[in-house]
Each structure stands twice: as structure tokens, then as C-alpha cells.
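Quick note: the coordinates plus some simple rules give every number you see, no bench work behind them. It should be emphasised that the depicted structure is a prediction, and the values quoted were computed from it without experimental measurement. Cβ atoms are built from the backbone, for glycine too; each structure is taken alone.
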Structure I
Amino acid sequence: MKRRTFITSAIGAIAGAAGCAQAWREPLHSGAALAFGTTISISVAHPDAELAQRAIEDGLQAAQAVDRLMSIYHPASQVFRLNHDGVLAQPDPRLLEVLATSAKLSELSGGAFDITTQPLWRAYTDAARQGGLPSEAERRRAQSLVDWRQLQFDRDSVRFLRPGMSLTLNGVAQGYAADQALAAVRAHGVRNALLDTGEFIARGQKPGRHPWILGVRHPRDPDALSASLCAQGCSVATSGDYECTFTPDFRHHHIFDPATGDSPGELASVTVLAPSALLADGLSTAFMVMGWERAQALAARMQAVDLLAIDKQGRLRRTAGFPGNA
């Protein structure tokens, strides 16, 4: 998805601590491919090198298939066709799964998460090409086309109920791709893996029975980390105001609050731990819009969901279940 060419991974895998040379004598296998406008990768620990490579290849292909299906830029994708025509016949079951989860997230978040914000993205990017921001009238016009409740879907079709609407799955597709890749890897019997599609899944352990370690990028310094964590049996996603900005002060960026038609002003980044990468991906966007108080209240109502929020002043706050520095 082309928008992701503007985005660097908010979380990067970190090598294990010094003194683990013995651990790395055990077999670690890795592979990479292009998808979502970036490089995705899978690493697995397994004694059978041939099986491991088959698992990696199948996982990468599963992730690429999600990109082809849900890209807003590839003319052959179902999302592109839906945005172009306003209706899509015979939607892929994977698309329906993502749309259903997105609708649930919209309902849970009181509309803070909304996949129909694409008109706002278009308004801001068009204005940015002219060196500015959209006018009040342009912003309100785009905002009037944003409403997740005006997207209707079933196994036969997907359609917008209001002319001019469009959607983007950039807030969930990479997470879903990681889930699909994990399923493909596990189908080969692989239980120890780290998957990076822009969002992360860690399962089992890396060689030497060491945990996978992930680092949370500092929202203002791409070469620094704000936190690190042992990722065991979880999915991790980060959203941040630095990923694609329209103004140098980070006030206007690619995440939009449907209620205002502009970017939320409280948080610089949110990192979410959740049972699935699809859920982590969507919640990281929702929590950015909701702000700390509402986000932590919603997380408390959900099973195995925790977050680390960093506000514009650099203050870190985390829910009780979010691990401390590894």
C-alpha cells in the first residue's frame, strides 16, 4: 500500500543481549519480500532448514496476497475497485473478515476508528501538493463523506450508501497480513517465529530459548527507542504522528479524528499488545484518536489488550499489563 512508503516501522527487532553467541549456533532461518510499499520479513527457529524455508515462503506469499487484495492503489485490488465503483460484487472472504472486524472496532471506539476516512486523506494530500492545508470548506466536504455506518457489506456485495465515499484499510491490512502469514507458517508445524509486516507477531522463542525482543521507536528521534519489551505470544502494533506528516510540527498527520476532520492532538504514538495483529493494528489507530484516558478505559474492557502511549510532551504512560523495559 503506497501510503506505507512514507512510514518506517515503529517497532524494530533488536538482537539479543551480549553473551548469547552459543544461542545463535542453533538454526535461525529468515526470508523477506516486498509488500505494502516496504520490506516484510519472517524469521523462524526450526531444526529442519528445508521445512523452515517452505514455511517462510508460504508466509510471505500469504502476506503479499493481502496486499494485492486490499491495496488502495493497485487497480486489480478489490478495495481499489470498490472505491472506484462504489460497489463491489462477490467480495473475498478475507476482505469481509477485515470489514467485519473494522466495524466492531468502530462500534467499540465510538467511531474513533473509521476505515472511511480516505476522503480526508485525499483532501489533505491534495492540499499538501499545493503547499498548504485544506480550506475549512474542503475539510468539511471531505468529513461529510466519512461514516463507517454508511458502508454496507455481506457475502454478496460491499457498497457505500453515500456517493463519493471511499475507504482505506491501511490501519488494519498489515496486521491482518501478519495474522495470515502466521497461519501459513504454523501450518508447517513451526512454533517459533517473528513476523514483521509493518506490524509484528512473536510466537515461541528465538534460538537458545531467548525471547524475541522488540523496541518501541522514539516518536521524535528515529534512531532512539522509548521502550523495549520481551514479546512472547503476542502481536504488537504502533501508530504515530511521525509516520506521515502534513506540517513540520506534527500537528497534522495521516491519522484523522472523524469527529473533527483533523488529526487528534494529544498523543505522539501508541503501541498496542493484543491477541492478534489485526486487533493490535486497528486499536493502535483508534487509541491515537481516543487519547490516553479513553484508550486505557477501553483496553481495560478487552481481554489481553495493553498499551503504551507517548504524548506530545514525551511523557510515557502504560497500562498495568504492558511490560516494562526488557
Structure II
Amino acid sequence: MNDLEKTVVSKGRRFLIRVETSHESRDYQKYEDIRNEIWGFPDDHLAGTRNMMCENFLAEGGSLFIGAFAEAADGGFAADGGNLAGFCYGFAGVVDKEIGFRELSNLRFYSQFAGVQKDYEGLGLGVLMKEFQRDIILGRFGIGTVICTYDPLTGINARRNVHHFGMDVLEYRVATYGEYGGLLNRSDVASDRFLMSWDLKKAPRGKIPPPGPSLREAGRVFRVDNHRLKGRTSELEFEVVRTADLDSPKAMLLVQIPVDFYMMLRETDVADPGVRRIPVEWRLQTRQAFRTLFARGYRVVDFLNKVGTPPANYYVLIKEID
């Protein structure tokens, strides 16, 4: 097996993760199909299949397509997209536009899409694809930094990007993609994003140690109440953000976010303005908190998943020392 593909086992399931090498445009349709299946937003489509084929770094471009294929019943892997469980896509770019591509140190890789079909969620496939992507970027592209964005309210992405891979938050971007709908976004909730930098040569952070005295003494930025309300499909418990303390003198702060923001977006998509407003308030309150705290010298150093009772998600911020 060459470096362009790898068989992995996760929670008893086998997958083939491979770089797309085809020079046939029809073989790229599966990436647009799975992108739309995961995001459910046809207006935000990839380029046409012919253009995707040409932009492949193994053809004339600088893009990298990676697919994760689930093992079929007969023990094989269908590379035609029939068992495509997930994919990731990105391309090479530059930091300083004046230097351009003339210096290798000025290159970076922009990771634009990474997604897993619903039937394969919870298997760690997203991490495995990103680890494979890292190896290809280092080995084939010779690039040591990846840039990406993600919604800071999505704990599943924060867990992978901040806690596992140790990515650094470069900045908070407001309404990055304008009105963005579909299955994972909602047009009335602004598409704010963290811009992240991933040092590919840095070891993953791994498992977090038990909370120490400094973590127990950390200040909590938000007061959050849990309320049982009627959602789109049933009565559910929602986290409702109330007030914020942005003037704490503590060196370590915890910024809470919803346990499952994707579920919150779906279930609060109702006529009741009080319920519908819940994720909007989360966006506005966290936007103000992150922008204010970053300006005061705090930076994100970790992410804690489902700590406390009831479960909760927190970013850990530490004040930079002057």
C-alpha cells in the first residue's frame, strides 16, 4: 500500500482512507454529493467536476481530495462513492501575497471541508481523516501549517481542533459566510467562525488531565440556565445563556457553549420567538465575549467536553503575560 491510501479500524469498523487520484471528471461527483448530503445547502456547491479534476494536485492544481470508504459486506472497498462515509478537501495557498509562492515558508494549506455522513458519526472518522490529511500535506506538499475555520459554538469541532490537535485560534470572524442555511447552519444565526492555525509538526494534545486547582478556581464568563421547552420535534432541555462577566480579573476563564449546537439549531427552528431566539443569543453573547477577551490578552488553550452536572462544554482561556 502506498502513502496515498490507508486502511484504518475504528470502533470495530474498517475504512479505507485514500487520496483521489482519478483523471476522470465523473469520479469527482461523489464529493459534491456527500457535501450536499452533510451540509444540505446546494447553493454552496463545490466547483464543477471537470474543474475539481483539474485542480487536483496530482493533475494541474493544488487541491487535495480525500475520501473515507466504509468496508462493504464482501470485505472490499467501493471507490466509486457507493460506500463513501466521509471526505475532506482543501488547497495550497500563501500567507504573504507579496512573497507569493516564491518561498516554501510562505505556504500554507487551507482546509475548507471535512465531513462525515450521519450513519458514521461517533466513530472517530473525522479525526482519522484529518490525521491522514496531515501526513499527506507534510509528505507530498511539504507544508507545515494548515488554516481552517469552524463555528466556535460547535463542541464536536472544538473537541477535535482545539483539544485533540492543539490548533491555535488566530482571530474571531463575524458573519464569515453571510446568510448560510442548510442542515448545519441557520440563516438567522450569523455564520461567525474561528480562524484556526494548525502546526502539523506539533504533537496532539491528547487526553486532558483531571482538573487541578487552577481549573477549579477559573472564572466562569456566562451564567447559563437549563430550561425544558417545546422544540421542533419534542419537549427538550435547552441551555439558555443569560448574563456575562467580562471584567473578571482571573487569569483563567471558562467560556461555556451548548453541548450540541447543531441539535439546538434544528430544535429551536420554530415559530415561538422566545425559543427561536436561543441560538441567536448564544451567537451574540459569545461573539462579544471572545472579541472582548481576545482584546484583553486572553487566548484559547483547551476545550473541556461535558464537564459537570448537567453536562456542559467549556473553552479554557488564559490571560497572556505581558
Structure III
Amino acid sequence: MKKDKNFWKNKNVLITGAAGFVGSNLSKNLSKNGAKVVGLIQSKKKDSLLFYEGIDKNINLIFGDITDKVLLKKILLKFKIEICFHLAAQVEVGLARQDPFGTWETNVRGTYSLLDTIRENGAGVKSIVVASSDKAYGEHGIKKMPYQEDYSLLPIFPYDTSKACADMIAKSYSSKLFNLPIIISRFSNIYGPGQLNFTALIPDAITSCIKNQTFKMRGNGEAIRDFIHIDDIVNVYKLLSERLYRFPKKYSGEVFNAGTNSPIKIKDMVKSIYLYRNKSNLFKKIVKNIKNNKTPGEISVQFMDYKKLNEYFKWKPKTSFEKSLPLLFRWYSAYLNKTK
């Protein structure tokens, strides 16, 4: 199918969680491509790319709670929303352990509040992409990696459970009973310039390296993960929503994984960051301080490929971690200098 370069022009798009890392980048990209973006966020976060780069000035920003159906109805009707990216979520695994109730309120109640409001008032909504997570699959073990879209959801920990519940809710709303046009996305760990959540591995490790600090490894560093660049994620989100918009009967209810199929131990990822800046001595200190215990509430092995995405749409990731390192260091160095 020939790509329509003007597809996004004047499209009315709702992005929930627009102040998040992915939401900020998606808002930036779509607004540049002529979309009329409405961003729903709970409050103004200083540590958000949305405000740091002034992206908020190019979109309609609404402050409110994702569980507020009255507000959601107003947004759908006032802005005549056609496309929705549901990204709003509590995304920190550690916080989910401390506050499971709050996590479930946002991730589970927030999802059915949005989808039910669309069911009642969103006749003009032709495409909904629900952001899930690789963690929704739960613990399947190294022999069953990479995750496949037809795997059972086996969550145990609070965050994983919240994402699996949201997935099942989305599946229900995409069924013949409600017939909402929904695609569920499950992606591996996302990274890139502008990720200002410093509890995340890559920004934490890079800024620690820049500051000549000894990075504190969470757990024993043996957990295996996959990391995918934000530019690839923005591109796949646009692809999925556009195809769903055009062919709802063909794609609604589908689940798509996106990763690089290049699993790496957390310890080795940190090593590559420090060695890039020739700081092997600092990395040796990190290894020396590694605790033998696993981090509670963490799945030991998680990675996925992009086989289904490639089969359906010929999509594949374009940015490798090694090639992105120079830009990452430049971006975070500039950020740290500017925010001293």
C-alpha cells in the first residue's frame, strides 16, 4: 500500500499521557505532520520533554484525570477526536510495588474509563492504539523467549498485572459486542534523547557516567532485557494507527509486539555505556558493588522480536543502541549543563 504523506494533516488526535516520554515525542512528531493534537495530562511535570522543548505550545493541552469520564466526553465531542493513543499509565515497577492500588486505578480504571467513554460518545473515533507492555506476558522463562503475541498473559507483580488487565479490557471492547477499533501494542524497554525519568536504566546510567559517578545497579545485573529507540516506537505507533484507521475490520483486536530481538543483560548494557566513555575503572566499581539478590517484583528474562509487525507491514527497527550512543551522550550532557 502506498504511503500517504499527508495522512496526518488536520487529523484530530487525542494522546492520553502526553507528558510522558513516548507521549511527548509522539505529540512532537504528529504536530509537525499537521495533526491537531489534544494532549491529556494529570499535572504539569517539570521533568517532561513536553515542557522542556516547548512541545506543549503546539498542541491543545488538557489537565485532568484519565478516570474522569465527564472530562473525557467533553474532549471527544469538543475536539471531534478521530484517532486516540492511550498512553496514560503509572509506568514505574518500583512504585507499583509500593502503591498497587494507585497503579491499578490509573492503568486499569483509566483504560476502561476511556474506552467506555468512546463507546458511548466516540462515534467519530476510527482508530485506538492502547499501549501495553512486554511485562503483561509475565514470567515465561528463557526457553520461551522471545515473547510471541499469542502467549498467555501470566502476570504476578502489580505493574505487570495492571497492564495485562488493561489488555483484556481492550480486547473486550474490540470484540463484536462493542466493536471499537483497537490495536494493542506491547513494546520492550524504550529509550532515547529526552527520556527524563531517571529511574529508567539508560538515562540513569548515562548521566551517572557523565558525572563520573558510580552507577547503582538495581539487583544483580543478570536480568535480560531488550531496548528499542523512541524514533522506532513513534514510527510504529503512526503505522499501526493509520492502518487501523483505514482498515478497522482487518486489524481491530490485533496485538503487535515490537522489540529488536537483541537481548542483553542489564550489567552488559551499563558496561557498554561506561566503556564508550573509556571509564572502565568506574564500571569495575559498579560490578564490585552489585548485590547478589534479585530485585523484588522484577521478571528475570524479557525480550521480543518484531516478526508479526514485519509480516504484516514490512516494519523493522532502524536504530541500534551502539549507533545512538553519541547522540544520547550529547543530549544528556547539554541537558545537564542547561539545568545546573
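If you work out FRET efficiency 1/(1 + (r/R0)^6) of positions 41 and 257 (r between Cβ atoms, R0 = 30 Å, to 0.05) for I, II, III, which one comes out largest?
II
So helix-only ellipticity at 222 nm (-39500 (n - 2.57) for each DSSP H run of 4 or more, over all residues; to 500), computed for just one structure, reads -12500; which one of I, II, III is that?
Going label by label, the one that fits is III.
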